[in-house]
Structure I
Amino acid sequence: MIDLLDAIVLTIKAANNQISGRTAIQKLLYFESIAGVIEAKYRPYYYGPYSSELMGTIESAVKLNFIDENLDVFNGKMDADSVEWKRYVYSLTEDGKELAEQLIKEHEPDYEKINCIVNTCKKISDLDVNTLSYAAKIHYILSSKKKPMMINEITEMASSFGWKLSKPKVEKAIGLLQALNLCT
C-alpha cells in the first residue's frame, strides 16, 4: 500500500497529467482502495462512496504545489433548459511531474495497478463521472451485502442510500466493474 498523497499524484499521472472533476478522482481512488493500492475510509454520499480524508489530502497536494486545482465553469444559457455547472480540474505541476517520476520508480507494482485502473476506466467510460459514480455506488452496495444481487435488488438497495439508479445505468456500470475485475 502507498501513501494517499502519492496515489493521488500517480493517479493524475496515469490520466495523462489531468483529471476533470472531484467525483472522477474520488471514484478512481475508491477503485484503487478496493484493489489494495491505498487505504481510505469511505462513506455513502450523493455521488457514491466519498472519502473526506482523500479530499483533505488533495487540498494538501494543492498547497504543496504538486497539483493545480482550477475551476471550469460552463454557463449554458443557450435556451430556457440550459444549465450552469462547474467542476474542478486537477493537473500535475512541474513539481508534481517530478514527484510522479520518482514515485513510479519507488512504487512500480502499485503504479501498474493504478495505471491499469485509470486506463480501464478511460477505455470503458472515458472517465465519465456518471459512469464512475454508478460503478462505485454498485460496488459499495455489493460489498455491503456481500452476496450477488439482481439488478432490481441493487436499485432497491441504492434508494436506501438516497441513490437513484436505473437498469441501463446499472448495466453499464456493471460492465465497468467487470472490466476492473471488481464484480462477480
Structure II
Amino acid sequence: TVPGVQPKLSLGWIKDELDKGQSGRLTIMNALDGRYILKPQNANFPQMPENEHLSMKLAALFNIDIVPISLIRLKSGELCFITKRIDRNLDGTKNHMIDFLQILELEDKYKGTMEMLGKEIGELSVNTLYDKLRFFESTVFNFIIGNNDMHLKNYSMFLSEMGWVLSPSYDLLNVKMIL
C-alpha cells in the first residue's frame, strides 16, 4: 500500500500477449515501484473517488495544472480514482520530486503555513513568478471547493529539465463535503 489516510494501492502496467495483438492490465506493485496510484471506495467516506475526480477535473477547468487522473470502474461495478505518478518514468526510473514537509524539514505535515510555502517556492523555483501564481491559484481553488486538508505533503517541487518547479496539483478533494 501507499502511505496516507485514504486507502490506496500502488499499481503497475503488465503487458499481456493476447491472441489478436498486445494488451495489458494493471497489477498491484510494491509501493515504490508502481506507476499509478489507485484509490478505491472508502467505507467511512462514501463516494470519495468521485469527489476527488470531480475536484481535480474542476481544477483543470480553472487552468490549474494537475497530474493525469481518471475514474475507472472495476468488474464489481465499484468506481475507483486512479492517478499516474509523475515521479516515475516509463522505464521505472525516478524523477526527482520532493514535498514541502521534506523541504521545510518539519515533522508534522500540518505545521507549515501558506506563507512558508510561498517563500520556499520563491527560493527554489527556476520560474518563481509563474510558480507563485500557480500556488496562489491552487490555494484559492482549494478554499473555494472546501479542501481544508492541503498539508505540506500535498505540495511538491519537481526537478524539470530547467531546474526545480512547482509540481502539478494532486490530492485535491472537497473535504468539507465528506466530513
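Please treat every number below as a calculation from the coordinates, not as lab data. Everything numeric in this text was worked out from a predicted model, so none of it was measured. Cβ atoms are built from the backbone, for glycine too; each structure is taken alone.
A value of 2.0 was derived for distance in nm of label points 7 Å out along Cα→Cβ at positions 45 and 149; which structure in I, II was it taken from? For distance in nm of label points 7 Å out along Cα→Cβ at positions 45 and 149, the value 2.0 is produced by structure I. Supply the structure label, taken from I, II, corresponding to distance in nm of label points 7 Å out along Cα→Cβ at positions 85 and 109 with the calculated value 3.9. Source structure: I. Among candidates I, II, the computation of mean projected area of the Cα convex hull in nm² that gave 11.8 used structure II.
Across the set I, II, distance in nm of label points 7 Å out along Cα→Cβ at positions 61 and 125 reaches its highest value in structure II.
Source structure of the calculated read-out (relative contact order in percent (Cα under 8 Å, 6 or more apart), 19) within I, II: II.
One of I, II was used to compute helix-only ellipticity at 222 nm (-39500 (n - 2.57) for each DSSP H run of 4 or more, over all residues; to 500), and the answer was -18500. Which one was it? Clearly, the read-out refers to I. Computed over structures I, II, distance in nm of label points 7 Å out along Cα→Cβ at positions 101 and 117 reaches its largest value in I.
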